[in-house]
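Colleague: Take a look at these structures.
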Structure I
Amino acid sequence: MIRLEGLHDRIAIIGGGIAGLVAALELAPQPVVLITRAGLGQECSSAWAQGGIAAAFGADDDPARHLADTLRAGDGLCDATVASGILSEAADAIAVLERYGVRFDRAQDGTFALAREAAHSRRRILHIGGDRTGTEIMSALTRAVQHCPSITCLSGVEARRLVTADGCVVGVHLQAMGQAAVFRTAQVIMATGGCGGVFDASTNPSGNFGQGLAMAARAGAALRDMEFVQFHPTALDAAQAPLALISEAVRGECAILIDQTGKRFMEHIADAELAPRDVVARAVHQVIASGGRAFLDARTAPGAGFAKRFPSIQALCATRGIDPARDPIPVRPAAHYHMGGIAVDQTGRSTLPGFWAIGECAATGLHGANRLASNSLLEAVVMARRAANDVANSKMRARAFVPNPAALPDPDPRSVRPMMSLHLGVVRHRAGLRQMISNLLPQVQFCGPASDPALVALAIAVFAEKRRASCGGHYRSDFPDPAINARSNRMNLTEILSHASSVDQEPQLRTA
């Protein structure tokens, strides 16, 4: 049974990753209900972040250089004003994490130990335990939440719908053990993470299929730039789900990419292995699509120092009989991060009154068409603090009485994954996108287990079909030229379904 007695009219935060936990802590002493499908820190991508958090602390670095790298990686789609503001708050974000018990690795002189990742012109990645950054941050934040008396955690409870009345949020439809109830509130912060779970090959927890995106869209909130999915170029090529990640920081320490013949295939590309992720992912994809295999070769660098610098990855590889100091690591691209999401302003407010979104489920404009590595944890902390401040200063509106609903079918993305991987992977084409839209539309309209995952997939497909140019993480083989004066796109569910219906009614193109 979902016990909500005495909890109604508190601020609701949906999601237990870094963004959700920081928002809950920053709202103290205001009463907050934190809703998580699993336990705190479980089934969230935050805990799996190996690389770290980007902040311009180096003597040769500053926020202006960080901004320049971010805009370059974003391929013309970043909101420069938003990006500048978020990056300028990096020092404050790090101080907040340290206040909650996070301890970053430091050099012998006491300064932060800084690493470099792809598309960064400087070493500016703060990390913990070499490659345990996400795990350690989540551990510290979880302890802080557990000791915060203003936070009530509803674990093992799944949020399925935002309840609205007169165009405003009035509650959250919750489910657990086949039972449904409405938590009545007029202030909701969504922090549900990404949507990699709609792909066969992903580094995200399998259950993270974009439930927050589906909830937002069904409630009437606008979505933004849904087509931009970042594929990490170096997931461990193994028969498992989700795929394990081989951090970009390994390439930052001079590891190289080779094919099955030992040829280095990134050598003649600008910035080589440290090119933006979309560039590296397409190069790895091309090797595999041509019948070859791709490997990350760390035998020379970091070489013998691999185990000390990357202990978690060393242990991961050992389970596969791989010693990175002696053996090339087989890799492949995998869905990793979603640059698109719920359209929000600089405080995390969505287009739906009473509804904020933060973290990966939100689209602020920081990442543009391609996220700069390790900017995501920074954004999560900064936007969590901003949203918390905005919510705290917003008056809770009177809400209508909402009766408890009937339980919805448990979501199941399995029927969606093969289509996503085939038609919305690293390389896309008009015929495949239109076929996918036609296949997904009936699943969205039928309220079955696949309905919510299909809605997320349909939104990505519709946005991708409409952007008939290549830009960052969105590459169209039929429109390979880069977008000129590219702009962000926004659509609500009505507009998405309207475009999908128009595509579905057109004659389907024959595929070769």
Structure II
Amino acid sequence: MKSLLTNLLLLTAATFAQQPKLTSKPNIILIYTDDQRFDALSVVQQEQGDKARFPWFTTPNLDRLANEGVRFRNAFVINSLCSPSRSTMLNGRYNHLNGIANNHTGLSDTTVTYATELHKAGYTTAFFGKWHMGKESGKRPGFDYSASFVGQGQYFDCPIEINGKPQPSKGWVDDVSTTNAIEYIKQHKSETFLVTLAFKSGHGPFQPPVRHKDTFAHVKLTKPVTESLTSPYKDQIETPRRPNANGAQNANAGQNAANSASWTENNDQKIRNYFGAIKGVDENVGRVLQVLDSLKLDQNTVVIFSSDNGFFFGEHGLGDKRAAYEESIRIPLLVRYPARFPKGKKIDQMVLNLDNAPTLLDLAGVPAPASFQGKSWVPLIEDKTKGWRTSFLYEYFYETPYNTPTIKAIRTETGKLIQYPGEEGWSELYDLSKDPTETTNLYQSANGEKLKKQLLGELSKQEKATGYINPDYADAKPVDEKGRYKRPVKEAIP
């Protein structure tokens, strides 16, 4: 009997010895995609039921994150554009203050980011994949190690800068970035690490991995209910030409930019390729989860998955992003932390990409710097909030040579007001509680007067709270003698 008891005690001790040691500072893996709509997840498609537009799309690994962790059902960006959003995730500030208002400016405000602060707290920090602050090259600031590419890079055989030194790569770029991140995790498994894995998918031109080239070739595509609607600024802005690398004017730049933000015919293949690329992302997330399991790091590693902005596939007659409609500003947000967070929890309060940086520090027990304008959503998960935001300011600044105007918008839990400074006639107002697809503009309607007054007051409040300005580093918009956007010249009919 004594021998049996001794064997049981030894077996128990050995079992505990194999378990990962939980520390006060978890490992952190932040994964985000490019242009991934909030509904480009099968868990969301299933939840939408017969209203789902892409019911054939499956993301089993992302669904695993949602089922084993927490899903935020109302996550948003404060600016739906790649570089502005990515800079906000890094330094926790609105774009009217942090130096990035477009896609072609480098990020100078990198002295205080989630990476610099976690490094100070003893984390080993690494960045993999798409940085995209203009066309910045070199080792990524704030990170001990980086394996990244310049600007948009390319989907296949993309040159990768290892700590700033270019090296060739072979294969689909998001597979390559994931492999690099996994190797780093294996090499640093005994340390406390922060890994940021930023995918190129699903940015255009949509190029899925070869294995998914035809995965969605025969699925039935459904048009959006708002396809026949149009944005108030459509065909109302003259798009100037942008100089090319030699200083010459690209005669097609303006028209190409205008077309990129419009929904035209023959986009079915783009949709199929887009979802093929996101399918590849799902598989790579699965690879990361698998290596955490194999190294027994899963319990004490926080895995966060999100995107830099949403994307239009015909809603309001649009492609691209930038505009303040839901498909553009809503993003996926999933988090799993088995040692601390519950499984399968859904949270409906509004969270922002602005909250990423303070949240990462909170998870590590590090105070957020005063410069951070967001707030940690950890208390939301743990039911420790005494109050939470019920509105937020959305902003977008005109970018040469695109045809989306500067935007100021307020989004509450039930309504949205969109303004286009200098063009009051384009203003939009939606009662989201009754009109979630934004089909009926109430701005000039008597039925919308009460809501308009309420949201105008809330917009003013949020402008003051965030220190809103139209920054001098934003592109100068094309204006006429009256200070309005220049209207395109209509060609005379012969």
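Colleague: To test your reading of the models, identify which of I, II gives 43 for percent of Cα pairs over 26 Å apart, for residues 338-457 alone when calculated.
Modeller: Of the options listed, only I reproduces it.
Colleague: Figure out for me which of the structures I, II the number 16.0 belongs to, where mean count of other Cβ atoms within 10 Å over residues 98-105 was derived from the coordinates.
Modeller: I
Colleague: From which structure (I, II) was semi-axes √(5λ) of the Cα gyration tensor in Å calculated, if the value obtained is 34, 29, 20?
Modeller: I
Colleague: For structures I, II, which has the highest computed value of mean count of other Cβ atoms within 10 Å over residues 26-33?
Modeller: For this comparison of mean count of other Cβ atoms within 10 Å over residues 26-33, the top structure is II.
Computed from the coordinates by the stated procedures, all read-outs in this text should not be read as laboratory data. Note that this is a predicted model, so its numbers are computed, not measured. Cβ atoms are built from the backbone, for glycine too; each structure is taken alone.
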